[in-house]
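Each in structure tokens, the structures are laid out below.
Values in this text are rule-based calculations from the coordinates and carry no lab data. These numbers come from a predicted model, not from an experiment. Cβ atoms are built from the backbone, for glycine too; each structure is taken alone.
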Structure 1
Amino acid sequence: MNKRENQKASLPGGRLAGGFKRISVSLFLGANLCTILLLWLCVGLTFVPSDIIPRLSLLTLAFPILLVADLLFIVFWLLFYVRLVWVPILGALLVGGYVLDYCPLNFDRNSAPASDSTICIISYNVGYLKTDEQREELVQFIKTSDADIVCLQESDKNLITHHKAKFDSLSFHSIQSGSEIILSRLPFLSDTIHIDYPTRHNHSMACWISCFGDSLFIISNHLESNGLSPEEKDDYTNAIIEPNREAIKSSSKMLLSKLSEAAAYRSVQTDSICSLMERYADHPVIVCGDFNDTPISYTYQRLARRLTSAYRQAGCGIGISYTRRSFPVRIDHLFFSEDWTCTSCRIDHTVLLSDHYPLVVRLRKKVR
């Protein structure tokens, strides 16, 4: 610092400005560190079963918001105090794997061609189709998709009965458990295997399928729904669009209660699925469906630590699979064992039959 700058800093105004700058930097640094600690807490909570701390587990839903806030701090420090830019960068890098779970960046994987050792699998929550036109549109979608296996959740119980001739003409075999259906062009080796876990009205089903000379164990899931009625979803949306204190307080209390209760159920359900899956760890395994949980959750991460996520390996972007406004999330997933590699994974946003989009995945069997 030269003589003139020293003189300027020694003036009362200079000391005041310097003190204000130090206080401002300290405040913003504190805010940045709090953001990073909450970001890390979100990741830590994915290791803890949600039924132990159901309300706290909901903090994981704030992961993308906290991540964006941390990235904005990078811009802030670059503009105003560059020597601290390493703080938000380090904060983001230490959760980099989870960032890629939430928003993978595979720009060239969805163009991989099919081969004799690949299968196409669709997982789709069809949301109890109400009209014949919708059911017909679903059948046409399946027909043109070139799928080998289709797992449907919340399906019409009479879908197979009403369209048996069409499914027969497409060489699909079918098994059904309640509103869950598995269609397969590959032969079934078993009937439905029921998965017993605590639930209010959701369930999962499993079966064995003959695939490339091996026995494939597939589990289709519709894990615990959050239990929000259409009216409650509308109330929550309206509270965001036209906020007022009472509406926000009422909606937040209702939402917190229902989300935490459902998260506790899903935690136990996920443990049951993993226990069943691990019994057959020496066979190829595929686990798919509507999990009602985002990639930053105990449900997703427990499965991802044992299997590979198709969207993580071959998807690109956030990949919203649930269409309800004010709830833009990816809650439909497909996981597979090390017997496979994913050559293509996409969410088909052109199919508008329910409040979910279908997940379309191509897997190639590895050569042993």
Structure 2
Amino acid sequence: MINYLIRKELLQIRRNGFLPKLVVVFPIVIMCVMPWVMNMEVKNIGVCIVDTDRNTESQRLVHRLEASNCFVFKGQQPTYEAALAEVEHGKADVILEIRNGKYLIAANAVNGTKGAMGSAYLSQIVATQTPVPSAKTTPTAETLILYNKHQSYKLFMIPALLAIVMMMLTGFLPTLNIVGEKEAGTIEQINVTPVSKRTFILAKLIPYWGMALFVVTVCLLLAWGIYGITPAGSLLLVYILAMLLAVFFSSFGLVVSNYSDTMQQAILVMWFFVVCIMLLSGLFTPTRSMPTWAYMTTYINPMHYFIDAIRTVFIRGGDFATIAHEVYALLAIGLLMALWAVQSYKKNS
């Protein structure tokens, strides 16, 4: 019986002129465009300089800033007030004032990240420019990079983009499935058959699990072909984690559709939860920086476990023992959500 139901689902997907194209185009666009755009490295910081000393040392610092890849030199101003006016008009982001051998750094903190990083970059350049009183007594620090040795932000973001693609496709498409059948009236034909709720929901989920395998394969091939990035760990673990995430989001999508009467209602409810899950997962920002009450939500957030595990496998080359906690958590949350999807479906036989 389940074979015929799965065949019905596949025929519905194939006959839809939009869904097959979306499944192919969406991961390609995300993997080809977003790694270049989603970059937390701060560049092109406009710097305005007020140099009242006009000596050899200050001019050497000015020339270093002009040649820097992080800064865009916006010229020199005679006074601090004139430089501040440039910042207020949006023409500069950071001011460096050189007066009597001392340095003042003022940053526009309207964009907090850009202001903080710009000040840090400028402070490093000024520190290296300032002569050290006694090099023999000054300790030196060396940085040992264990993972991501080239500090490529693309390597950090590609696992996150994989999570976003999985969340959008395996979450939203099942959400619209049952609701679409409700609006079309075809769901009543299933309700009067002897098909059990468990068989019906499983037939709804299996096609999207196959879709998840296809999407993961496309994303991995694009990451290898375009950026030369491959997982440092086992590919099998990557697929296991992706499938566990697909189980959760496809089941969650069906739960939302079971309680929704229209597509508009289902999309709004799903979007609300997806945004919260994504922003509280540590995908973009460290979870330890959150308030305690917000950090507590990560214990029930499957995306948090997936992000930690996939980056461990992808970047550090972790094995199953390293991510066992995340795998078991994803499995438990996914099974609970699948059980909820079966129980919440109302079938009138």
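helix-only ellipticity at 222 nm (-39500 (n - 2.57) for each DSSP H run of 4 or more, over all residues; to 500) was computed and gave -21000; which structure, 1, 2, did it come from? It was calculated from structure 2.
Taking FRET efficiency 1/(1 + (r/R0)^6) of positions 54 and 118 (r between Cβ atoms, R0 = 30 Å, to 0.05) as the criterion, the largest value within structures 1, 2 is that of 2.
One of 1, 2 was used to compute semi-axes √(5λ) of the Cα gyration tensor in Å, and the result was 46, 24, 19. Which label is that? Of the options listed, only 1 reproduces it.
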